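Heads up, there are several structures right after this.
Just so it is clear, none of the values below were taken in a lab; they were calculated from the coordinates. Keep in mind that this is a model prediction, so the values were computed, not measured. Cβ atoms are built from the backbone, for glycine too; each structure is taken alone.
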Structure 1
Amino acid sequence: MEAPDTRRECWQCHAEAGAALACPRCEATQPLAPDADLFAVLGLPRRLAVDVADLERRYHAASRAVHPDRHQTAEPRARELSLAASAAVNRAYRTLRDPVARGRYWLELHGSGLAKDGAGVPPEIAAEVFETQEKLAELRAATGPEGEVLRREAGAMRGRLAERLEALRGRLLANYVNGNDVAGRSLEELGRRLAEVAYLRTLLGDVEEALGEGRGTDHRH
């Protein structure tokens, strides 16, 4: 397969800009290529396995190069390109640093997605959702000593769900090392794992809400 042609001229000074977000000569932000995915935005190879330290370095360098504050006095086109590139850099970083969001994006790139209407979700997860929701309904209706007992049970459920989510994230990261095969079976397996994560996140949010803790917790980490 031929390597993509990255030759590109800076729109402002006409120097060779290549695939850079900003021109190496005049530092003007360049238009994003129409086919640029989030990996390309940060100059990363399109792989599920990501070197997090490298991702951090690339993000901070790109963010500094295209940040709108650097282009406040520039002409309108330069400001517009800066805003667009900055938004793309931030989205790429948010998506690719999180293994779950990265996996979902990987499915999108390959025309796939999470199983819908419970399809492909392990039966034990669906059964656990039903059982937990029943317990939470009892908690919401209970008062007095019974309510305190149910709150302790719900607190224990929250801990178990959080541990399972962390374990799932670990397995995703381990699988990503050899997970760049886009064959149907590989994508299907990834979709099943991510659907399980989605179920457990929703369930954990329900438990926290029932405990009066809201849904503001970020369960990615």
Structure 2
Amino acid sequence: MNARPVTLIIACGALAREIAALQRANGWSAFEVRCLPAELHNRPERIAPAVRAVIEENRANYARIFVAYADCGTGGTLDAVLKEEGIERLPGAHCYEFFATAPVFAQLAEAEPGTFYLTDFLLRHFERLVVGPLGLDRHPELVGEYFRNYRRLVYLSQAPRPGAIEAARRIAERFGFAFEHRITGYGELGKRLASLAASQESLAWRA
């Protein structure tokens, strides 16, 4: 039996903590994870080239590669790369969708198109990834300009954390949004990783 993981997961850095939590909870040692910087979400045109580079660097070292990204604002360019490479990714347009699952997310979007979504990651790094880059710390008056079409904030939480719901509610109040909390768990991320871990065992025995 080959002890080296034969599956590589190329993951968005915004999912690093969630993937690690799932690995610990389930005792998975079946795959290796390489995370790209979460800040790529601020420059989505760079995501597909970055993923391709990791694929090309590691293709010969793994029997299988899986990409833990949604489309993430790439406008289909990530899917074009993955089609060329013959590699699968997580479903959906963004992490909000695969955490909530497509049917639930569709219901949320239909109920209120002007919804701002938070995940555990975005809540933890809200000041760094939203407030700072948009200049809201220096010019709070821009909130109304940036978010004029938003009416609601929905916090999609993956795991319980003391004070998280209150922190999300404060952001909603700060921006003048209605607040809603949904416990999603890990959604499709958990399902897909469980499937990879199960199939990894048969791949490892054949390696």
Structure 3
Amino acid sequence: MPETFANLILDPPVRGFLHFPETPNTNGLVLAHGAGGDANSPFLIALAEVFKDAGFTVLRCNLPFRQNRSFGPPRPGDAVRDRAGLKNAVGGMRNLASGRVFLAGHSYGGRQATMLCAEEPELAGGLLLLSYPLHAPGRPDQLRTQHLPNLRTSALFVHGTRDPFGTIEEMQAALKLIPAKTKLLPVEGVGHDLGFKGKSRNGALPAAVLNTFRSFLE
């Protein structure tokens, strides 16, 4: 079982769950959830376990907005504090992993991770972005890409072919705005939840994400 991790000294505090590998590879991974979820998202748990088994020290963290409210989406004023929470989580992971620290996030968590790294390009060794919310469903004219030309951190995007937050073609166009190394991993036939909804589990996906991420970084 993962250990609970709480650092009440930092502001915002870092709270979530740690997964310690039996044979560490010195690298760390911080996982952030989406707007409607929390650190106990089934997909984040599954992903944390496969990365842990591969030697990564993993932190599934609750963003500050979720620490303050157990349900509901973030509010317009939450984003700046949520990014500060992610920065603190990366700093906390550096005390546990002596190698590279990577930052990952589903949907809203991934978007905040890209915005943070666009502001601080040396913060993370790479990004893993799950179901990046390119635009609100039905609003392809309102793209969330303004910061992407400033993103200089290598980034792997994992995206369902039925995701209403962006088509594969829209994602491919968005990635061309990023000056850093990027890769898009399409996941056939799934939506924004990447096949993890209710009792449904896309069991092969976490290992596929791990293998693609490792080869991408090499």
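Overview of values
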| item | result |
| --- | --- |
| With helix-only ellipticity at 222 nm (-39500 (n - 2.57) for each DSSP H run of 4 or more, over all residues; to 500) derived as -20000, matching label from 1, 2, 3 | 1 |
| For mean projected area of the Cα convex hull in nm², for residues 88-175 alone computed as 8.1, the structure of 1, 2, 3 it came from | 1 |
| Which of 1, 2, 3 yields 1.7 [distance in nm of label points 7 Å out along Cα→Cβ at positions 32 and 64, calculated] | 2 |
| Given 17.0 for Kirkwood radius over Cα pairs in Å, calculated: source structure among 1, 2, 3 | 3 |
| Rg/Rh (Cα atoms, Kirkwood Rh), for residues 24-143 alone - highest-scoring structure of 1, 2, 3 | 1 |
